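Trainee: Just below sit the structures, each encoded as structure tokens.
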Structure 1
Amino acid sequence: MQEHLRQDVFDSCKTVIVKIGTNVLTTDNDRLDLNRIQCIAHQIHRIQETGRRVVLVSSGAVGAGIGILGLNRRPESLPELQATAAIGQPSLMRTWDDALARTGHRTAQLLLTGNDFRNRQRYLNVRNTLRTLFDYNVVPIVNENDTVSIKEIAVGDNDQLASMLTTLLPDPLLVILSGIAGLYDGPPSRPESKVISLVEKPDDALLKLVANEQSSRGRGGMGSKLRAILAATGMGETVILASGRSDTVLDDIRTGKETGTLFMARSESVPAWKRWIGFGAPPAGTLILDEGAVNAVCQAGRSLLAVGVKSVLGDFEPGALVGLHSAAGVEIARGLANYSADEIRRIQGRRSDQIAAALGHVPFGEVIHRDNLALVGP
């Protein structure tokens, strides 16, 4: 039964986003694993032959740089990390370009930061670039721009980046290739732990199954992967988490064989505009809501009014994307604010007919209109 389900999942997608972690692409001495990269390139080619497009989100720039420099540990300071990524990125791209060229495909590099998703026009430009590259039968290779990225503009890691790319592409299937075989029902190091083959209704309870340990060479851990998976499935997309060290992993996915963990979509597919609001951009700030506002937004589908706002975190301008959190700190939605952070602080807790007294004018009756809200919570 599950084999038919997995085949249906692949057959229904038009784009496959393959995210590959540093631990998959590098050897124990932090050199790029050329045999592994060539093996994956051949499998990408076989997916392309089915008429589908592939986007590759490839980690490994820092790992490649570590190997080139002969370092015995991962750098800790931001300047060292950025320099190491700058040294390793050309080697990473050259290796992928050579491997895919042997299958008849050319590559293109896209280096992105959080601002490329936060700004609506830049977000659309990325989408248009990807679609044009598809027209040229090119395999886009995407990475976060580690050489210039800082905390304020960082995406987070390549798991998050891959999840955010699903907001841009038609009928996507997200495949995350890791150093382990999937999501386990206990610590992977224990012999009795088994891979969970199917997660039909992904939710935040999954995070309790893993310790958020950082990868030995990359930035992400299993906790990061699950958060990316929850974001993608929340948009109505399906995700497969599997071992990138299997020589047939992408072939198995293409042919519907059971491999790794299949996470089914949590909801119907989200419209493009709401995808960008809810999942395509990092929030610039946070609004903490009272229980009444949470119910109005989540259950009744209403706009957010100032009376339901308890507090404001961060500084942002009108039109900024903000996260909406319950008093317990759970993110329930994201939306485009009609007011700046300072203005919201002045009107929070007030009824709509009291806004004029606080601001001297009433340009909007709501803090966030329901048309500019997207639910992201469980």
Structure 2
Amino acid sequence: MKTEEDLWGNFRYILEQNNKERLNGENLSDAEFEQVKNQLQFSSFYKAGEWLVGENGKVQVHVQRDTERLHLVVMNHEHIAGGSSVYEVINQYSALKSDDDKAIPRRDRRFDVTLLINGLPMIHIELKNKQHSYMEGFRQIKKYIGEGKFTGIFSAVQMFVISNGVDTKYFSAAGDTELNSKFISGWLDRENKPVSNYLDFAKSVLRIPEAHEMISRYTVLDEEAKRLILLRPYQIHAIEAIREASKQGKSGYVWHTTGSGKTLTSYKSTRNLLMDIPSIDKAIFLIDRKDLDIQTTMAFRAYANNDLVDVDETDNVNDLKKKLKSDDRQVIVTTIQKLHILITKKLNYHRLKTVGCCGLKTTFCA
């Protein structure tokens, strides 16, 4: 697959195969597929990220067929490394020049390597030889974005990788004027050792399920800044360690330095636990001061605005009690003091109830 037409044809085939029942065994007409294509012309990578969140883990497009509205699943984030997920690798894609905007100089470009999930380009890789810096790949991507090469089906890209073979880095997709080299990150293994070689990086980050998880589990949409955030390796390792510990009923702690993104790590940890483990009804995030309560809630809500979880702060102890008793699966941000008061009241209630049941007269007996 070397052209955009090839990619659209491949995407159409996968979409039809994954939605046979919804399509009642009838493939999409050209007019119906045009409806689909129009929904995938994203004005920014952030807008694509909003769409990729989906509903209940399912990313959909909608097609009007006569009087019926069809809801077609493009991607199911619960089907990581299985189910309906299709993974493909293409190279030497021809990004041809366009005459749409005469003000922008156009040239035909050739992309190096792109990873597709269910036919959509998700991770794009630019490679240089060892005689050149990996930063040349960064500048090349920035130029291609400015030239309008990441439009159409390529407007869905969420992650970029650059490498000269011995130095390999990654960063989240953004507009050419928004791309900043300070957001480029290398990969570290669990022992904090750099993984720089491009093949070792591919084995650690770009194989399945890791590549799909980078897109679905470890990408955050910052509503306030209107940008994609790809977590750094130490954040991902921390979240994975918490997930493994939770499966075994273990406790622990994560230690991060100032400015390392602890709030973001905390949000994604609580969010992933709530989404991944059906037996968890609530995820409670405790803060030790009221001002941090407000600050953290605002940050969590900025991250959760397009996410699949609700974030609620508590105004007082009664509010906390009500939210804990509700049937909503949500993240609750509250203070240690409020929870302590609530638990103390509960313990005192049970103690007094026990005393009353022993035959002692008390006005507090339930």
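Just so it is clear, none of the values below were taken in a lab; they were calculated from the coordinates. Fair warning: this is a prediction, and the values are worked out from it, not measured in the lab. Cβ atoms are built from the backbone, for glycine too; each structure is taken alone.
Trainee: Just checking, which of 1, 2 has the largest value of distance in nm of label points 7 Å out along Cα→Cβ at positions 195 and 275?
Mentor: Structure 1 gives the largest value of distance in nm of label points 7 Å out along Cα→Cβ at positions 195 and 275 among 1, 2.
Trainee: To which of 1, 2 does the computed value 0.55 (FRET efficiency 1/(1 + (r/R0)^6) of positions 11 and 187 (r between Cβ atoms, R0 = 30 Å, to 0.05)) belong?
Mentor: 2
Trainee: If FRET efficiency 1/(1 + (r/R0)^6) of positions 27 and 243 (r between Cβ atoms, R0 = 25 Å, to 0.05) computes to 0.05, which of 1, 2 did it come from?
Mentor: Computing FRET efficiency 1/(1 + (r/R0)^6) of positions 27 and 243 (r between Cβ atoms, R0 = 25 Å, to 0.05) on every structure in 1, 2 gives 0.05 only for 2.
Trainee: From 1, 2, which structure was log10 I(q)/I(0) by the Debye sum over Cα atoms at q = 0.09 Å⁻¹ = -0.60 calculated on?
Mentor: Answer for the origin of the read-out: 2.
Trainee: For which of the structures 1, 2 does the calculation of relative contact order in percent (Cα under 8 Å, 6 or more apart) return 12?
Mentor: So the calculation was done on 2.
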